[in-house]
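Below you'll find a set of structures to go through.
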Structure P
Amino acid sequence: MLPFIYIFGVKIPMYGVMTALGYGASVWYCLKRKNALGLTREQILDIIFYIILGALIGGKIFFIAFYPQDFFALSLFDKIRYGFVFLGGFIGAFAVGVYILRKQKVPVLPGADFFVQAVPLGHAIGKIGCFLAGCCYGKVAHSHLAVTFTNPQSLVPEHLHGVGLYPIQLVEAAASLLLFYLLYRISKRKHKDGDIVAGYMLGFGIIRFIAEFFRGEEEIYIAGITQNQITALIIAIAAATFLWRKHCYAKGK
């Protein structure tokens, strides 16, 4: 596809460009809706800065933990640029987010509900970057849905160049956009604190669990499913349990 673009002779990775655009879109969305939480522009930007920092640190830690050989094979510069795991980024962002919300004296659940809405928007744009770079590529596909990667700079392994693959990155991008829209609709209606966070976790868990069946990268399998699927399943079950206890169990008592 298009792993890099050149501007005035400078080689710029499209994955980084799309990731930056994803962060930018998320920030823009939060600023547009800042009145919903009653925060100032400066407070919004301050909280987002620390959430992004937590995401970057968490994503890098997970990459080193789960893919140590890939990490140590990279050059020093590429160790900084590449190698992030979204699940680790989410956990890091959530942990730092809770800390900074408490420090700013913002109620945690309403605050988390507000900021998490922008996550699938940024994730969708970032996944387009994955597609352009060739990372997170799909399994071999013998159908009209298949796409082929031929650029020698693509992150798709050379033996798969010219081979039809599932465009799973674009499917995840579309699913994330749908999740973003659903969370937005929930935010506009009467809901309980924590519903949007739980809704995001449930949606993300389901999307990631299904998407892993079509991912072509080698993974560690346990009982026929990947480690990422186990993590996604745990996230989805935890979110569903939270929603059930808040909406169904509470009514039955």
Structure Q
Amino acid sequence: MYYEKKKIILLTGSEGRRGIVRRANLDWLPMNSSFDEGTAAGQYDRTTVRSVRAAAEYCAFLSMAKNAAAKEYFKNAVVITADTVVFQDRLLEKPRDEAEVYAMIEGLNGRPHEVITAVTVGGAEVRRLPNGVSEYGNEIVNYYLNDSMGVTFLGDVPISDGEIAASGPGNSFVTFAAVSRVLLSGVPRDAIKKTIETENPYACSGGYTIDGLLHPYFKVLSGTEENIIGLPLAEISEILPKAF
């Protein structure tokens, strides 16, 4: 079944992303995705992810793959997909068990790290933000999906009137990664235990969410909390056509 109205669909199961949309009173339609993220991730050589830029590229790959998979079903809608990863010396994905939650959070404790959210918008002519730090403090890195389902950094794009030009036809994808820098410090072990007992750290890269029980232990060094939660809404609003 196709979605008949030209509407914005946020394709995600993340309660954090849905909460951002609700708080902003946006008329977006949140829908769960049937996309097999594990299979897609297995197609990517994650042993090569040894830098923030490489982590952003991997994140962009997953975001694009989710959007490409949805294209067949939502031909008459604008579809937004996103993926979030944590990077500190290495890629920190979703923990598999309780031991990994402790290991990840205790490893992050007291040392700055990056949180990267990649966003893909499909189904509309969407302008790109320039590469570099946005006015909201997130570092923006643009990507495109090449013919072999590979991800390529979009470095040299003509800029007009301070903005990067539209990407092309309505069924094209626009993808950017937004990078924030975060410090998590002073987290006691019992706080991690409560997080495991009352939240779902297994659904979160790095084993945490900034809008949960660990919020008092966070300091945002650059970027926005919304990006760290998983949806850089300010930047998305900048690139969407005014008609939406």
Structure R
Amino acid sequence: MMRPVYLENVVQDTRDPGTAGRFWAAALGLTVLTDEPDAFEARLELGTAGYLDLCFPRVSDPSPSPARLHLDLLGGAERQAVADRLTGLGAHPVDIGQGDVGWTVLADPADEPFCVMEDRAAYRDTGPIAALPFDSADPERDAAFWAALTGWTPTTGTPGLLSLRHPSGVGPLLELCPEPTPKRGKNRMHLDVRAERADGDPGPRVRDLGARLLEDPELPWTVWADPSGNEFCVLDAR
């Protein structure tokens, strides 16, 4: 049986990879891996949980569809100071209909929204990215899918949400959120997972878990949709 694949990348489509990528590298203290005109990639080290790469490929026309995946950053008692620092790096306040909440909503230089969170016990040992909130048509079903796919395990997170985390207990939470509206159009932000070489072709296993193959390009990855239609990529083993 194929072992779980590894959650490796958070990918954000953008017209200007360098501007978006350099903002996030400075914001999160990332190690830059690639800085080219058409792609920027930087790494967040997560100790026993491995690492998470943030990738910014150039696209000519990012999807106008509402965001279904975003970053929640660790703020805690220093939330306002964190928000002020990010604003100084190029972020700006944005109103996405959040109303009066205990966290701060900003957008990066590519106008992609993210949140700086208040203090929560669930965010202990997350690192600078506290959570990856992910819209779902059926959170219970999708939590089971992503747990089986990645090996991440259920954890206590935001009350009312189903949350997963790397089994080491380190790194961000993946939080399955009831979708406010059905998915339409391509997501601007998606996840990439990678299989081990010894596991062979992961495609049949990924399909058996409930994913749907969208593209099999002549590239070192395949493009899938999870049970709610959210795109993700399965990368070839290194």
With distance in nm of label points 7 Å out along Cα→Cβ at positions 118 and 206 as the yardstick, tell me which of P, Q, R scores highest.
R
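Match the computed value -20000 of helix-only ellipticity at 222 nm (-39500 (n - 2.57) for each DSSP H run of 4 or more, over all residues; to 500) to one of the structures P, Q, R, and report its label.
P
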Output the label of whichever structure in P, Q, R has the greatest value of mean projected area of the Cα convex hull in nm².
P
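Work out which structure the value 33, 21, 18 belongs to, where Cα extents along the principal axes in Å, for residues 134-173 alone was derived from one of P, Q, R. All intermediate terms of the calculation are to be shown ahead of the outcome.
Numbers: P: 23, 21, 12; Q: 33, 21, 18; R: 28, 23, 12.
Clearly, the read-out refers to Q.
Read the figures in this text as sums done on the coordinates, not as results from a lab. Keep in mind it's a predicted model, so treat the numbers as computed, not measured. Cβ atoms are built from the backbone, for glycine too; each structure is taken alone.
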